[in-house]
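Got some structures for you, see below.
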Structure I
Amino acid sequence: MTADRTCADNGKLWSGVICSPLMLLFTLTYMIFLDSELIGGTISVKRKPKVLVIGAGVIGSFLIHKLCAAGNNVTVLARGKTLEKLCRDGLITEDHFTRRMYRDRPRITDRITDEYYDIVFAVMQYTQMPDVLNSLAAVNAPAVVLVGNNLSAQDMKRQITERAAIEGSRSKHVLFGFQPTAGRRTKDCTVTLSFGKGSMVFGGLGEKVPVKLTKFMFFLFRGTGYTLTQVGNMDAFLKHHMDMILPAVYLCYHYDCDLRKVSSQDISDCLDAAAELYDTFEKMGIYSPDDDGSFYHRGRKRELITKPVFMAIAKTKLGELAASEHCRNASAEMRALDSAVFRIIPEDADIPHLKKLRASCRIPK
């Protein structure tokens, strides 16, 4: 079954929205409460929010779908074969769990012009993000959100803000986000794996995010069930995200991207390594916003919850989509994250399990 939506197609309203009077009243009330000013830009009930998304991979495709589903005026920057396919077929995504397919039709462009956008999302691999920082600095938008793995958040924010000041372009709020979505691309569509109706953790790097911008972020996903969680320091969140990701990456490459081969002891070793990295960051003063160390450290919570869940994921299609597929197709990003973590943590860090896992595999070039 395919749900076909048109998003910002020749100025026409999104054809897939069915608004009850109550929902319409709620939407208008929320937009008025949002106010007419957004960090130098304007937004009113007379037009839909204008959103630019750079990056249409698995994670970007799911984000684009949700932004279109909320009725925003979405533009996608794409090039090459992706540009051709989006122009020809629209954005086709398939939900892994429900097998339902969606066709969204955002506006497609192959370049950034002087056109104004209310917000820009850059959804790219860690190794690809540096290539778009100058474009993000120049884009005519009051806010940009860098979505994905990122261990250089402070440096990337600095480059965007300094470059924007040099070029005299619009000053920007720079946020960071992480959307826990997995999946794979096929010839016909993008299969997405996201628990619930999708979610994103977002925030700044310790600075105070304007209330209007926070409200606007929530408004962008109105009516979709997409969950937003704001944290005060995304730099700490993104570093602690490596607690479990890096050991899992090592385990994945150890078994040639086939997690079905892992044993119970492998999962225990992986969790021991995650606990070591968690403790190392905490000792460095990089505190986890989630305080989730108890899920990694040995104890009842780990034995009764974490270990069975990770074993179930590894032994099923979920492990393929959530880890193996990405490791197989993004080895450059995995190498960069591995190197970045070991540049950040002290050389004498107490991480024997992590080092053992690291030595047991080879990340492909």
Structure II
Amino acid sequence: MRKERWQRLLARVKESGVSGIALVPGPNLYYLTGLRMGPSERVTVLVAKSDGKAFFVMPGFEASKGEAAVEALREEGVPVDFSVYPYLDQEGPLKAFLDALGTGASPRDTWAFEYGHMRLLEFRLFKEALGDFRHVDAGDILKDLRMIKDEEELSLMERACKLCDLGVDVARGLCQPGRTGKEIARGVEAVLRDKGAGQVGISVATGPETATPHARTSDRKIAGGDLVWIDLTVNVDGYWGDITRTFAVGTISRELEKVYRVVLEAQEHARLKARPGMTGKEIDDLAREVIGSYGYGEYFTHRTGHGLGLEVHEEPYIVASNTEVLREGTTFTVEPGIYIPGKGGVRIEDDVVLTANGARSLTSYPRNLLYCDGKLVV
């Protein structure tokens, strides 16, 4: 899989006209090398050049990780000439970086940097080595690679999404009067950790809190007539699932019941109509048209969705400003919502992958359990 990723990366680097692309610890480095590293005061940089050569600059005591990653990439047949340039704490990374660049670098070159991940710490290293130079956002090069998921990536996302479904089911059972959002979150996380989840992120909003799209989990006690929503993210081997479901405790107002029905209709309309060849704007419009037709347009205050994979939020964004065509294999969320201040809010979120036949949902927990046991359960 990584051979294909590197082939596509090098082709995109050459097409873009940059001299090279610099990656720092984070999702893109993991995507291309399998190295799980976090940022620290000791600089680690991977540079892939347009001439087919690549090098690591990294701390000496971490060099074995880089060498192991290079060996694994060679075994996979990655068509790149790799080198590792370690440095000691007492000397710092500049000399290693200059050695790696050699005499072929020019301040007139253009370099691609990860605007969303690179720090001034790494940028300063380039400045000290090259002086003045041009730079562009590497995100424009990398997004086309990562938006289209391969079979291995989809398999991991499906596992993460199954745990999302399980977590919502656990939350549903815990959603009772007298309990707090924090108690529900703890109960859900305990089960998911036991089932093998890596990272888990949970937000539980109750009652009036549900009118805030990014409400924090609180100690507020659930009461009869409350809406409760859980927004849950689960990571399996680097890949995320993301789901939101809304519950009602006891009998809710007719207005909130109507809001739920509208959100369900909007989510279903956008999710079932999405297909390759559409833009993020067109899918966003599908959800927004339904909600607007019922007079709730001003209460739908965020985008319809976001890309999902190695990051919870990544390209593509399902929003009015995204006019790029989406291709088969793209993964993203569909999560319209209506939020009425002082009363409550409803959001229903699923993860989908675009296929030749439309959008296949990776999360499958029921969305329309309207009168289960005589109670409204979203």
Mean projected area of the Cα convex hull in nm² was computed and gave 20.2; which structure, I, II, did it come from?
II
Figure out for me which of the structures I, II the number 0.5 belongs to, where distance in nm of label points 7 Å out along Cα→Cβ at positions 270 and 318 was derived from the coordinates.
II
Assign the value 52, calculated as percent of Cα pairs over 12 Å apart, for residues 262-301 alone, to the correct structure from I, II.
II
Winner on Cα Rg over 2.2 N^0.38 Å, for residues 118-213 alone once structures I, II are ranked, highest first:
II
Given a computed value of 1.9 for distance in nm of label points 7 Å out along Cα→Cβ at positions 230 and 350, which structure among I, II does it belong to?
II
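A short reminder: the numbers here are calculations on the coordinates, not readings from a lab. Everything numeric here is computed off the predicted structure, so don't read it as measured data. Cβ atoms are built from the backbone, for glycine too; each structure is taken alone.
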